[in-house]
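Multiple structures are listed underneath, in structure tokens.
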Structure 1
Amino acid sequence: MEKFPFTDQGAADLIATLYQLSDQDLQLEANTAGSDFSLWISEYFELDQDQLDYLDGVDPQWIGHAAADTKVFLENRKPILLHKMSKPVQKSENGDRGKLLDLDKKQSANYSEQNGYSESEELLFSISYNQ
């Protein structure tokens with residue numbers, strides 16, 4: 001499979017491509033994402049060396065949480081989104097841009113007399129920077 005730009009649209013295109021796979025092939029992808037999330041990300045997104053180095057330095061607890069949630073959402077073909085802010089041009093004095101990674105699960109339940117009860121979930125990865 002091709003590599004996708006590490007952008008909001010690139011992530012949407014990757015998920016759309018994955019969700020076209022058979023259940024068996026998607027399960028293989030889910031297992032890979034769940035067992036080695038960092039490798040899975042680097043195999044599917046165009047990342048520069050700074051991004052790869054940053055990924056290698058992310059706390060293993062965060063990576064484990066992201067891996068487990070991504071696996072479940074892939075297995076169930078639920079929405080997975082990326083919201084990535086543009087990088088600030090200037091780094092801080094210590095060379096950092098103050099990057100913040102957030103992983104949020106949104107669950108909603110709706111009811112109307114016409115449509116009855118429905119539930120939905122989405123997984124949102126957010127990357128932001130302190131200015």
Structure 2
Amino acid sequence: MPAKVGWAVAGLWFETALFVLAVADLFVTAHGRSSHGQSGVGQTVVAGVFLVPVAALWGGCAVAAARRAYWVRVPVLCLQAFFVFGGLVALVVALAVQDVIGIAVAVVFLALPAAVAWLSLTPAAREWFRR
């Protein structure tokens with residue numbers, strides 16, 4: 001496996017871990033809200049339930065990328081483009097409200113998918129998945 005492909009696969013695994021942490025955080029938040037009688041429990045649970053298959057699919061894409069599945073490049077690149085757009089929106093919002101921590105988080109959520117997409121588009125990656 002070329003080094004750039006290895007870094008891209010590692011980025012996919014890191015994003016999968018972030019999805020799993022997000023799901024756990026949503027369910028913990030929903031439990032805390034329901035324990036204290038707050039509203040918004042249903043929306044939080046629905047968001048967590050929505051992210052469970054997304055995290056599973058993302059982990060499946062990471063496994064498929066490590067196994068040289070040619071088909072995995074298209075969904076990974078499409079979702080990375082979606083995440084880059086989301087990172088740009090988050091960055092604009094954070095800049096508008098002048099939230100320093102929000103800016104830092106937005107930069108990470110912009111840079112990680114951009115790096116994975118760039119690493120997946122290198123000639124070495126194309127050759128790796130074509131074999």
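Just so it is clear, none of the values below were taken in a lab; they were calculated from the coordinates. Here the structure is a predicted model, which is why all the values come from computation and not from measurement. Cβ atoms are built from the backbone, for glycine too; each structure is taken alone.
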* Thinking of 1, 2, which structure, once helix-only ellipticity at 222 nm (-39500 (n - 2.57) for each DSSP H run of 4 or more, over all residues; to 500) is computed, gives back -30000? -> 2
* Ranking 1, 2 by relative contact order in percent (Cα under 8 Å, 6 or more apart), the structure that comes out highest -> 2
* For 2.5 (distance in nm of label points 7 Å out along Cα→Cβ at positions 55 and 71, calculated) the corresponding structure among 1, 2 -> 2
* Structure fact -> Output 2.0 (distance in nm of label points 7 Å out along Cα→Cβ at positions 79 and 103, calculated) maps, among 1, 2, to structure 1
* Structure fact -> Working back from 8.7 (mean projected area of the Cα convex hull in nm², computed), options 1, 2, answer is structure 2
* Upon calculation of mean count of other Cβ atoms within 10 Å over residues 23-30 from the atomic coordinates, which of the structures 1, 2 produces 16.5? -> 2
* Structure fact -> Across 1, 2, distance in nm of label points 7 Å out along Cα→Cβ at positions 39 and 63 reaches its greatest value in structure 2
* Asked: Comparing structures 1, 2 by distance in nm of label points 7 Å out along Cα→Cβ at positions 31 and 111, which one has the largest value?
  -> 1
